[in-house]
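Multiple structures are listed underneath, in structure tokens.
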Structure I
Amino acid sequence: MVAADQVIAAYAGDFNTASPEYERLYEEYPDELGMVFATIQEQLNDHFKFMNLKMGMGRHFNAEDSRQLIQLIRSINEFRRNLKQAGVQMAIRDDYEKLLETCRAFLVPSGGSPIPPEMPDIEIERFEPVFSTSEWAPKSASTPAPQQLVLVGEGSFAFVHRYVDDTYGIRVAVKRAKPNISKRDLERFRKEFELMKELDFPYIVRAYAYDHARESFTMEFCDETLGNYIQRVNQTLSWGSRKRVALQFLYGLNYLHTKGMLHRDISRNNVLVRHFDQGAVLVKLSDFGLHKDPDSDFTAVTTEMKGSIIDPALNSFKDFAATNDIYAAGVVVSYIFSGRIAIGSTPGAVGAVVARATDSNVAARYMSIAELIRDVEALEQDAPIPSGESPA
């Protein structure tokens, strides 16, 4: 049987032109194997970029490009088959595996290839590896073998992937800083982990370990954002369930405030939901990249307005106070009860609570999350919940 290193050496002569950007993705693999994977991923991405361009120009993929991509897909499959015969399993990330199957179905070697009308724009992966093998795994134990990573989210400074922990068989999330962020934003990213590591509360996402080699950290995995959850179940979610969801969110924020921290980026997407049997859910506050620590000068210097929900009463980000978090909390509570983004969609007693939390007169607002919790806990249903309409 041919040895795996012989198979790799045979392909290394053809796939050895990766740019440093892609070499970095496979730097923890043997040199020749890493270069093969990096070159193939870069070549695929170049084809996919051009395909995205052609989707806006008549959806006709050029003949020469079609032939090149057909040959590249053949080479990938051949490489994988030969590795398997040598006793090594080569894995391709699910989204790229499906892309290759889709392309193989419509590509033709002459006259160009019509891109199927139902095919959406391709999401191109530049910051995580899409190839891996069973024989060689990354040397760092802080993050998983790359074949397990699945992209689940992206922010201004980082990507979030999920994977299945081999030891416990549970899903875990890994948040990795983008390679092109500034030194200041990288420092903010590291401080986010330090904060999350200190927090221990049922309604706060837990952080586990930081990998300085990859500038990433592992954390508790949640199934979806609050925004997605409410939008998905808005027609069937009971009033009592909405109240419980709202209170869990507020309990998490109150815990943060009692620790002397301000979140400063509360939104429907920065509150996460974990699912359990019988439809039970647990709501958890996440994404502390803009948090404000009163004991630190790091978060107190910028005046640029940031965050997803900006309080109209806030003139400078450095002046951010608890009442500004309360404004954003009121917007989120309104969304939980109404399923609509715009505030003012909640009638009755809920509407009164939201109105006070988001009052344009800051002095008229709740002065603490604890006060807001008190009024939400006292709420009784006095108006019908949304029915027959899709949430905004």
Structure II
Amino acid sequence: MRSTLFISALFCLFSLIIAYRATGAEESLVVGIDADLSAVAVEGGKAISRGVELAVDEINAAGGILGRKIRIIAKDHRGNPSRGVFNIEQFAKMPNVLAVVGGVHTPVVLAEIDIIHTENMLMLVPWAAGTAIVDNGYEPNNVFRVSVRDAEAASVLIDHAKQKGLSNVALVLERTAWGRSNLESLNQAANASGVTITSIHWINWQQKDFSEDIAAIKSGDAEGIILVTNVPEGVVVVDEMAKQNVASLPVISHWGIASGQFISALANPTAGYDISVLQTFHFSHQKNRKAKQLLDAYYGKYGLIDIHAIGGVTGLAHAYDLIHLLAAAADKAGSIETDKLRQALESLENIEGAVKNYDVPFTAKRHDALWSKDYFMTKYNEKGHLVTVGQK
């Protein structure tokens, strides 16, 4: 009798184990989002999240990845590097995490690089542009980016200054790793192009007064300003230009000010500014099949909106393409293991995206998918929305 009970109990235990394993095999896969969802770059964080959501919707509707559906877990780092590291630590403890999608801020992503590699996780970057994010010294390298690369952005910004007839420019940079990254590349690009950097001015996060710096730029030889800040600091700079009656001085901006409602935040939005902004994607610029598919999906999920009014549109498209690239890598690898996914990402070919067709998006030595030829300049129209240069 005891032996019969023992055998029955053992059978039940084995059945539970088999059932657990079967359930585990069918558990959904996780894509993490670690971005600023509530602070200074919330519009960029929202756009990134929506890009991930729309890609996941499409992938799940087609059967998921390797027959398993994807779910999204989003964490808010609020632009704080320490909080970002904490978020990555939490993702590292979760099962079935395919990758973590980063946010707008270069300093946050740079702080996360070590733990990403220590935990052997994949980081997908749809916005943060610091060169060192990808050129991080790790081999193998677990960071893949569809975004601007500062070393490439500098030549586009300097070339645009030359196209506007400017030969002397002042630099206004945020005092972070992102600002320092741009200083190095802008110096190199300016030297190569014969453009003179007349002065360099730094602005801290949450700094409220920039009067002395604008006065110095006004009294100097600068014919324009190259701006590398996010929205709050950019507003401080441009508001001060209006106060000192130099609002019309050309401002050629990196795309940080596109991460929020920049024009509406200005004290005097109609002061006659000449502001151009670096971008990589716009629905009026990219008119390929995948861009149209993304726009239709956006309308279907979030409602109709003027294409020029879609906030942080570059983050939307970059995140969307990155998730589809990840899914293609998983299909190619036949696995969700990090090492196999990395190797598959490095060997993908001819992937159709919203931003562009990626002939070879990444290689073992190149983890940036976009280069200077993929960038273009935009400007603000009368409604405060970015449009491609030449449009209204």
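At a glance:
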item: At a computed 11 (relative contact order in percent (Cα under 8 Å, 6 or more apart)), which of I, II; result: I
item: At a computed 22.9 (mean count of other Cβ atoms within 10 Å over residues 149-156), which of I, II; result: II
item: Value 33, calculated as percent of Cα pairs over 33 Å apart, assigned to which of I, II; result: II
item: Parent structure of the calculated result 0.95, given that FRET efficiency 1/(1 + (r/R0)^6) of positions 181 and 237 (r between Cβ atoms, R0 = 30 Å, to 0.05) is the read-out and I, II the choices; result: II
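Values in this text are rule-based calculations from the coordinates and carry no lab data. All values derive from a computational prediction rather than experimental measurement. Cβ atoms are built from the backbone, for glycine too; each structure is taken alone.
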